[in-house]
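Structures incoming, each one as structure tokens.
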Structure 1
Amino acid sequence: MRVESVTPYATSEGKSAQIARAFDTLAPRYDLLNRILSLGLDLGWRRRALASLKPLAPHRLLDVATGTGDLASLAARLLPHARITGVDLSEAMLAVGRAKLAAAGLSGRVTLLPGDALALAFPDASFDAVTVAFGVRNFADLAAGFRELRRVLAPGGRLIILELSVPEPRLLRPLHRLYLFRWIPLVGRLLTGHGREYTYLPASVASMPQGAELLALLRAAGFTACRYERFTFGACTCYQADRPSA
């Protein structure tokens, strides 16, 4: 099954509308659930992903599917010369993110705006770097989303994608499936009272292209120097791709 056809709800709404509704529902406890379900590992994954941008010293960074701004706020701390713009479909997630940024004194460096990855409201070549953390599987059209990310990226700029994935060692896969399809929905339902949204998460991870398959989609969108690195036995994958300078 293609990841674009995996949706949170069995309705006639488009995927983008369903994603916005799902994350509006989860926003109040989203950060808590992230920490619990990833055992806190997601913080280290974000830090490692951003480390590759340090040598580029980007001044303009776009964080797509920013959610509550976790990666955007970390980028503000790790990339002192960057001004960060985060966009997300969910207004409730953005509201939580703005409150977090204000409390951390980062509102002057990070701006959070409503926006769809498939139709970004920015001119061509607006950003030196673009990041997407755990969001591309929510795109309604992967190929169109990747083309749009390339469009707003300046020549010579870099795209960083973090995404959950299936571990490489075969011995770990049964345990990983148990974690995805049993543990995540159970904990999500117990702590939020919402089960369907946490059934969508593992289904979207299982259907997401990964490794060489995702690199092929990035190349087809016009990116070069496409590569990836596995984190934590492959439970998370970091993809890097560049927009050619000419």
Structure 2
Amino acid sequence: MSRLLVFQHVAAEPLGTLDPLIRGRGHRIRFANFEREPDAQPTIERYRGLIVLGGPMNVEDRALRPHLMTELRAIERMLALGRPVLGICLGAQLLAHVLGAPVCRQARPEIGWYQLRTTAAGRADPVLSPLGEQAPVFQWHACRFEVPDSAVHLAATEHCPPQAFRWGEHAYGFQFHLEMDQPLIERWLATPAYRDELAASGLPHDAEAIRAQTRAHIAAMQLQADRVFNNFLDLVGRPQKRYTLPSREFA
């Protein structure tokens, strides 16, 4: 039975709909919950793949949150081993940083539902292709990554073009949140810190508008998300191919 390692940063951002898909395929999940155990040092070699979830912190916070350095080194090691890596939101930003790409603040955050458009590479991608040419996806981020030079750009939104990338055959970064379901979106809208972030964002929509859009879009996104995530989980069972990464020191 293969084991997957999951980096979680806050209780409000779990695996969501990914959790039953992973368990349904017979994989065991080992959580490194850095909110509870900020000094955790998981042994990467024990796991067949890594999923790095979102969180309210940013790559620039690594001096104040040493676990982010632990995560960067773990991602780098997993990539070198040729094992699948999926970064979601913050996780995608950490993955991009490991690959040498800048991570910076958005001019205006994306919170709520946005139309995602795939690139030609995204439409042909073995993992992301179920999204088709365009699809509404759920977002909650104030920072963004640039697509690493060595990666393939897979998707964009109007105001944040770097939305998804693939590095090699096995590593993916998604800025958006395909793992959401309606209860989890409600949980975020009710969480004081997230509620305050939405109120201060300057966006033209509020929580009620997000709820209305959720009712309109969540079922379709979940169907596509299941296919995307299952495609990623297919990679966990593939033979491993080792990669050589550029030498980097994280500061």
Query raised in the report: For structures 1, 2, which has the highest computed value of mean projected area of the Cα convex hull in nm², for residues 94-181 alone?
Result: 1
**Report entry** Comparison of 1, 2 by distance in nm of label points 7 Å out along Cα→Cβ at positions 214 and 230 - largest value held by
**Finding:** 2
Report summary line: The value 33 for percent of Cα pairs over 18 Å apart, for residues 70-125 alone, derived from one of 1, 2, belongs to structure 1
Query - Structures 1, 2, by distance in nm of label points 7 Å out along Cα→Cβ at positions 78 and 118: label with the highest value - result: 1
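None of the figures in this text is laboratory data; all of them are computed from the coordinates on show. For clarity, every value in this text was computed on a predicted model and none was experimentally measured. Cβ atoms are built from the backbone, for glycine too; each structure is taken alone.
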